[in-house]
Structures are given as C-alpha cells and as structure tokens.
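Structures follow.
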Structure P
Amino acid sequence: MSPTLVNPAVADARAALLDLGGRESAAIAAAIEGLPSIPAFQVMATASQAARPQWAGLVDDLFERPLLKQAKAGLRNALMSTLTGDTLYRNVFFSFADAVILWHYGYTQERTGSRRLDTAYRAMRRLLAGAEDFMDTPLPAEPDVAYFHRLRRVKLTRDNAYPMLRRAGRLLGTVEADVTQEKLHAVRGSILTSYVTFSAQVIAMARAVRAERDAIDRDDVLNGLQAITTLLQTPPKALPA
C-alpha cells in the first residue's frame, strides 16, 4: 500500500505503533493494514456494526462446552476483577470467543450448525495453546478452573506490553473505519476492534502462563497480535481438524 494513498489517520496510528513497538512491530502493522483486502474481513467489519444476533446466531451450545464453562467459573466480572486486582475478567475472555465466531461468519455466513461451533471451538483451543504456532499445535487437554485462576492474575504492565496492544487496536480501528466509513469512536472503538484487541490480550496472557511468567511482555503481545491477525486471514476450512 503506497504511503501517498493511506488515510492520514491510518498513517498516524501506524506511526504510533511503530514508535513504541519498533522494527519488531512492522510486520504486525503491515498485517493489520492488509486486512481490508480480504473479503471476509470486510464482511466481519460490516456485520459487527449490526445487532449481534445478525451474525452470531444462537451460541448457547458453544458456551456449554468445557473451555467456556471453566472460564465462566474461573473468571470474575469486571467490577470484582477491579476490586481484587485481577487483570483478566470474564467479558474480555468471552469477547475472544465472539471474535472467533465472527471470523467464522466472515468466511462462511453460517449462523447455525454444530460443525460451525466445532470449528470455532477448535480455533479457540489452538490459539490458547499455540499463539503464533496455533496452526501446527495439537489440541491440548482442555483447561481446568485452576488454569483460569492463573490466567486472570497475569499482569499487563511490563515492558510497555499493554500500551503496545492498545496502539495496535488503534491502528486496527482506523483501518476498519476505512472499510465501514463509520466514524471512529475515540474511546470505545468498534465491536470488531475490541474483540480482536481483547483476543490478542488473552492469547498473550496464555503464552505467559505457558512460560510460567507472571506478566506479559512485548513478545507476548506481538505473538498474540500475530496469532489473531493470522486467524483473520485464514479460511475456517484451512484449520487443521
């Protein structure tokens, strides 16, 4: 994409990400800016502007599966998380599930069917277990409640990790606004941008837990962003069974 053709807001958001993330974040910036060339992403961006049932369908069956049930039991709501000092709360994790469901819809426009939920569920488990290597990661045993107790305590404040995550979200928001032509909300952002940013956060935190670290760092954030942008670029049928 030629710099002369880039929306100034996109260029400013990219510069802010690169200023903080350095050369290592250039590939992530390029991946985010390339998303509008994917027809499925255009569907995701448009669909996320509508009421949730328009694209999600009924997902109660997904939330009855072990991973989501354990997450619900092991994570607190936003208010309690704030009071107890936890850094991951329930709705953030469920936004990760929503992002994967929206990804599947973007490629297939399917709103019902167990195979659709099987694919979304498999993608979530792979992303938590493998981050940047999720396509090649064997499906692990499903996490228990104790896993989510560890996950919710992972800190976000080390190595400028969280500010870099937010700047990547700002870039995605400006790129998405170019697609939808909707005015970008300076604070709230969009549903799709929130889902993707929260997903990268969850994946980064899961990576830190695997490494037995108590905080995410820049590498975790970069790998979380790489994982979720790679998913957005990948048709569901390409996900290993």
Structure Q
Amino acid sequence: MTTDTNAISEAYAEQRERDWNSFVTGSGPLGDFWGLWEERSFGWRVPIEFLQPLGLENPDVFQNLEPVLDVLRGMPEVDIVPTDWLHMTWVRVGYLMSTDIMWSQVESFYVNAAPRLRRIEPFTLTLKGLSVADGERIYLGVEDGGTYREARRLAKLGVPKVWEVMKRDPLIDAGGNDSFVPVVDIGYFKGGGDRAKVAAALEPFRDIEVGEIAVTHSKLARLPIQPHSYYEQIDVVAEIPMLGAAHRGGYHN
C-alpha cells in the first residue's frame, strides 16, 4: 500500500474543521449521546468492534489531556469518558443479538480477519486535534497515515460480516473509496446546555497535541455498555499481531 501520509493528515484536519464549524454554527440544544444509545444499540445490546483500547493500554499518554478534562469537569453538559475506556473503533461489526451476531460467531471474525490483518506493519499513531461530531461527541484526532483505512479494507475482504457492514457504510463511496477518519471520543453531551459556552471552553484546545502510541496488534473487543453503567471495562477477545512482511514466514497462531 502506498499512501500520501501528508494528504491523509490534511484530510483529517479538514474533517475536524468541518465538524467544528458545524458545531459552532448549529442551533438548538446539545445532543444527548447516551439518551439515544438505547435506540441505536437495539435496546442496550453489546457491540462487537475492531478497536484499539488506547486508554486501557497507554494511560500515561492521556495525562496530557488533563488541561482539557479540568475544564470539562466543571461543565454539567459533558459526561467525561474514563481513561481506561478511551478507545478508537475502526469497524463496529455489530451487536450481540439473535438477528445480528451470536456469541458463537465472534471467533470466526478473528479467524477470518487474521491472515490479512497480519500483513499490516507495526506503526506509531499520533493523538492531536480536538473537535465535536454530530453535536454529541467531543473527540480527539488520531493521525495514522491511513493505516486504518487499509485495515478496514483487509477486514472487509476477510470477514463476510464486515463485508456486509461495509456495504451499508456511508463512508465508502460507489467507487470503494473510504473516507474513514479515526478518532477517540473523550466526552459525550448530556442534552440541553449552552452550545456557545461549550465551544468557548473547547476553543483553546483545538490544536492540542497529546502524544504518540506504538501499535503492534489489531484488537477485537466486546463493549459491555449497560444502561446503569456505560463504561464497563473493554473486553478484548482477540489480538492479531501486525507482522508486516514477516507474515510470510510461516504459521502464526
């Protein structure tokens, strides 16, 4: 895969800017992220996702978010995501329910994805830039040089369920081009509140640089979100090593 990483970085920055402008020029109350989750998750069903559990594995890096979090802690409009729940989802495969995913299928997602995802070289991602998406989520930007777009392509080729999901993904155009932008949600709006107040509080941090994280494995996880406890610990059910060219070296468990 040959990727113009500078162009990818510029595209990500432009998306953060579009999201920010949409937020600050919007009107009406702030969204209620968790208030809408019951409907989105088909009644609090548990999501199965390909993700990177960044906060769980690299909590020290997120110490650099403290200036932002100090401001958000004083805002009743915002529900702050705990550090060990900070993660970057790159494919939501589906929800555990009889009409979507059965637990017995989850192992097959890992088995089918692994031969292709092993081809990805280990890499370093950079956490930088702050914005707001959908009028509901405060997020931290993730610079990956386009690696997760490639990971999505490979997972789609290997896992029939991901292929099915991708057919409905609005981020993929008719030509197969993927406009996915990786992010880490750091806070969710609770509904109501003062949009201008939140925008003014976040404005000084829009260009924040949090740090770098080395990535060596792809992860498949269960997110046990419950109506009374949103941030139950992420349950990583499979890890796929990124071997790059070394994937050709024989059998890998």
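Where a number appears in this text, it was derived from the coordinates with a stated rule and is not lab data. These numbers come from a predicted model, not from an experiment. Cβ atoms are built from the backbone, for glycine too; each structure is taken alone.
Out of P, Q, which has the highest value for percent of Cα pairs over 20 Å apart, for residues 128-199 alone? It would help to have the intermediate numbers written out before the result.
Details: P: 50; Q: 46.
The maximum falls on structure P.
With mean count of other Cβ atoms within 10 Å over residues 136-143 computed per structure, which member of P, Q shows the largest figure? The partial results should precede the final answer.
Details: P: 12.6; Q: 22.5.
Top value of mean count of other Cβ atoms within 10 Å over residues 136-143, among P, Q, belongs to structure Q.
When distance in nm of label points 7 Å out along Cα→Cβ at positions 48 and 64 is calculated for each of structures P, Q, structure Q gives the greatest result. Largest in distance in nm of label points 7 Å out along Cα→Cβ at positions 8 and 152 among the labelled structures P, Q is structure P.
The value 15.0 for mean count of other Cβ atoms within 10 Å over residues 104-111 was derived from one model only; which of P, Q is it? Each step should come with its number before you reach the end.
Details: P: 19.0; Q: 15.0.
It was calculated from structure Q.
Among the shown structures P, Q, from which was the value -20000 of helix-only ellipticity at 222 nm (-39500 (n - 2.57) for each DSSP H run of 4 or more, over all residues; to 500) calculated? It would help to have the intermediate numbers written out before the result.
Values: P: -20000; Q: -9500.
So the calculation was done on P.
When distance in nm of label points 7 Å out along Cα→Cβ at positions 160 and 224 is computed for each of P, Q, the one that comes out at 1.7 is P. Among the shown structures P, Q, from which was the value 28 of relative contact order in percent (Cα under 8 Å, 6 or more apart) calculated? Computed on structure P.
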